[in-house]
Structure P
Amino acid sequence: MYKLSEFYIDGAWQAPAPGAATTEIVNPATEAVIGTLALGTVVDVNRAVSAARAAFPSWSSTSREERLALLARIVRCYEARIDDIATAIHEEIGAPMWLCKTRQAPLGLMMLESAIAALKEMEFERKIGRAEVVSEPIGVAALITPWNWPAGAIMGKVAYALAAGCTVVLKPSELAPLDARIIAEVMHDAGVPAGVFNMIYGLGPDVGAALSAHHDVDVISLTGSTRAGTAVAAAAANSVKRVLLELGGKSPNVILDDADLKAAVTDGVISCMINSGQTCVAPTRMLVPRHLHDEAAAIAAAVADSLKVGDPMQDDSKVGSVANRAQFEKVQRMIGIGIEEGAQVVAGGIGRPVGIDKGYFVRPTIFANVSNEAVIAREEVFGPVLTMIPYDGEAQAIDIANDTEYGLAAYVWSKDAARARRVAGKLRAGTVRINGASADYAAPFGGYKRSGNGRELGTYGLAEYLEHKSVTA
């Protein structure tokens with residue numbers, strides 16, 4: 001049993017303020033309680049922010065070389081604990097162990113390496129007109145991270161804030177606390193100066209709200225739901241701090257009529273189902289030409305049915321559990337809504353997979369012949385659920401793709417590279433991937449519309465933690 005009863009504040013593990021509540025840590029694949037977690041309060045927030053504020057003058061004045069040296073030490077310490085981080089993520093969110101070892105834990109390392117590359121490239125002083133423009137650390141950064149890709153989300157914020165010269169208060173998800181504990185130990189072992197990195201656990205309405213409103217926090221970055229993002233933005237408004245939000249998505253996957261249909265549909269289904277569908281950029285709306293729809297639906301159903309759902313410790317389990325009971329219940333409810341709306345279920349459906357009676361496992365579900373007006377086509381499910389939407393002509397495909405309140409990611413498939421790029425240019429999304437291209441962590445990441453504000457990764461992401469001063473003489 002894990003007992004996470006301390007927070008990392010000012011370079012040491014410290015007990016929470018008296019009277020702190022606790023919550024259970026549950027393994028979603030077994031529904032077993034595997035530990036307890038202390039939850040912070042406003043008192044703990046104040047202590048952590050005060051430590052970060054006190055450490056800021058010294059840390060913000062360090063050189064690029066000093067920060068690069070620290071990040072290099074963090075990389076070495078992270079590499080030494082990467083197997084522990086993978087195991088922690090497996091236990092806390094029910095992801096298959098193979099996924100945790102090959103994607104989840106290594107993503108944190110990729111974020112570190114991306115931050116190092118951005119720091120090497122960033123221009124902190126440059127001449128514009130008659131002015132010398134100096135980019136300086138903005139101050140104390142409060143970082144709120146989600147449970148779905150926890151290590152990657154943590155390092156994608158922490159590493160960049162430290163690279164910029166900011167000090168940090170991290171609030172990881174209370175639903176994924178185990179890997180965060182190890183990452184805090186990594187920071188300590190790497191010799192991060194006291195107060196430069198701080199971590200407290202807590203609930204969004206308590207710790208998250210207090211960080212958002214705190215007048216000694218200069219920038220707050222959240223990855224989470226659009227609902228959580230609007231709450232953070234509202235709480236931050238009175239202090240006029242910078243707010244960075246990476247929020248929900250309902251990403252279109254536009255398969256054009258000249259695409260390799262089998263390759264496009266197969267990739268689209270697997271990309272949607274990876275991590276049990278709990279990925280903000282998942283291509284959850286597959287747009288296919290109407291005359292190819294039935295063929296595409298048959299391909300999609302066959303792929304979904306081939307994905308074994310089960311024990312995350314087994315290498316042949318391609319889909320683990322969803323991360324918690326609330327998410328399981330939401331996904332089941334959304335599948336039920338899709339059925340009530342009259343969408344055609346070609347794979348999956350309500351309930352656990354056959355032979356599984358415990359754990360928050362969901363059947364990979366494909367809905368075909370879905371209208372873009374349907375609830376399941378408009379609301380983020382965040383589970384292994386794909387909607388297939390037929391269209392008539394390229395122009396209508398673009399209209400349907402953009403007919404969403406979200407704009408985080410989009411996907412295009414075509415054998416004609418010029419056509420694919422032309423369509424990509426018309427999609428209102430922060431990231432567009434063509435023909436199954438992988439993400440580039442040197443490029444900016446973020447959303448249009450209700451998918452958020454600001455950018456992460458690369459020099460664009462680093463710049464979000466900087467203020468820009470013009471000096472003329």
Structure Q
Amino acid sequence: MIERRDFYIDGRWVAPAQPRDCAVIDPSTEEACAVISLGGKADTDAAVAAAKAALPAWAATPPAVRRRVVERILEQYERRKEELAAAISLEMGAPIDMARDSQAPCLPWHLKNFLDAFDRIEWIRPLGPHAPDDRIVLEPIGVVGLITPWNWPMNQIALKVIPALLAGCTCVLKPSEESPLDAMIFAEFCHDAGVPAGVFNLVNGDGAGVGAQLSSHPDVEMISFTGSTRAGRAISKAAAETLKRVTLELGGKGANLIFADADDKAVRRGVLHLMNNSGQSCNAPSRMLVERSIYDRVVEEAAGVAGAVKVGPASEPGRHIGPVVNRRQWEQIQGYIQKGLDEGARLVAGGLGLPEGMNKGFFVRPTVFADVTPDMTIAREEIFGPVLSIIPFEDEEEAVAIANDTPYGLTNYVQTQDGARRNRLALRLRSGMVEMNGRSRGAGAPFGGVKASGRAREGGVWGIEEFLEVKAVSGWASDMAAE
């Protein structure tokens with residue numbers, strides 16, 4: 001049993017003011033694998049105070065020096081990446097090969113991309129030739145509270161902590177209590193990399209406790225949150241009283257538009273993308289919209305692909321999906337599958353209950369529903385599990401109407417060989433991201449959505465700018481060397 005009750009505050013590991021044990025459950029076995037403590041107001045206040053005290057010096061640190069400190073975090077990752085992957089696999093159920101190949105490497109991927117973006121930022125730049133003595137100055141916003149989820153834990157930590165540090169902010173991280181172990185290893189990376197005391201702090205806790213305390217804290221200038229839309233609304237309300245900046249990366253209900261001229265790998269690609277991480281990704285293409293002329297063939301193919309997806313414990317190597325994160329999540333997904341059956345969708349793969357041969361663990365059968373209509377619950381609500389809904393459409397107009405008929409707007413997908421159609425759809429789909437024909441977004445592209453998916457833009461230059469204030473200055477002495 002792993003015991004990690006301390007918090008990282010002001011450059012050292014400290015005991016909680018009032019210990020409150022919380023078990024971390026291995027979702028493959030349903031047994032406790034670690035014990036942490038949930039923080040309280042005294043812990044939150046101590047972490048914020050440390051960040052506030054460290055802010056003036058860190059904000060004044062030359063950008064090149066901040067860059068070198070962040071680079072050293074990468075060195076720590078390279079020394080301990082296997083340990084990081086093992087922690088992620090244990091705490092949230094990512095199969096160990098996936099944890100090694102996809103989950104843990106999110107840290108170096110984003111860190112390197114942020115360094116590239118950082119090198120392109122002009123911290124003091126002219127407004128324009130019409131105003132030769134005006135300058136636009138970029139400054140850190142201040143102390144920031146960072147609240148991250150369990151489904152891609154290191155991905156979200158990297159997307160928040162790294163740009164905050166590069167921007168010159170000091171921060172308090174509250175990782176999900178479901179997946180705290182990787183975050184505590186990351187805190188050790190920061191310490192060993194020489195991040196100055198108070199610049200990075202970590203307090204474990206739940207949303208109602210530390211999360212709410214950070215959201216309403218008068219000394220926190222900004223909250224960056226990734227999680228459910230419901231929690232995002234609560235955070236926005238809590239933050240409003242202190243007028244802090246709030247950036248939210250929330251849920252999704254992505255549509256994957258498959259036209260008759262889609263390539264022959266489009267269906268398989270779409271099903272496997274949805275099943276990846278056991279469906280626990282906000283950008284999952286959970287609605288497959290299919291042109292009517294190829295509908296029957298696509299349904300049959302999708303069912304076959306899903307039926308071949310293997311499910312197994314996170315500790316086992318191989319290309320399979322693991323469990324979902326906890327019992328509440330498992331029961332919620334079962335409820336959605338039952339709702340699909342009750343509302344008349346046609347089950348073509350998977351279904352209720354544990355996969356064959358399993359009697360414990362939070363495992364879900366890879367499930368596909370056909371003949372789904374846009375008004376069904378499974379077509380409208382985020383399931384966050386390996387459950388695909390297939391919906392037919394007659395033409396491009398109907399496909400766009402169905403795709404946009406959702407409260408969410410994170411990622412949509414398009415599969416067609418018609419370049420003009422792809423461009424039209426990219427501009428008409430209401431989402432923060434559109435990926436077409438299996439092409440992933442390039443390094444440094446922003447990640448974020450619209451509507452109930454929140455309006456954060458994480459990654460690249462946009463991700464750093466979220467942590468910066470813009471100051472307009474007139475009367476700048478342009479002949480002085482201070483520039």
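Bear in mind that the values in this text are calculations on the coordinates, not laboratory data. The structure presented is a predicted model; accordingly, all values stated were derived computationally and were not measured. Cβ atoms are built from the backbone, for glycine too; each structure is taken alone.
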- Message: One of P, Q was used to compute mean count of other Cβ atoms within 10 Å over residues 200-207, and the result was 26.0. Which label is that?
- Response: Q
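When distance in nm of label points 7 Å out along Cα→Cβ at positions 304 and 376 is computed for each of P, Q, which one produces 0.6?
The correct label is P.
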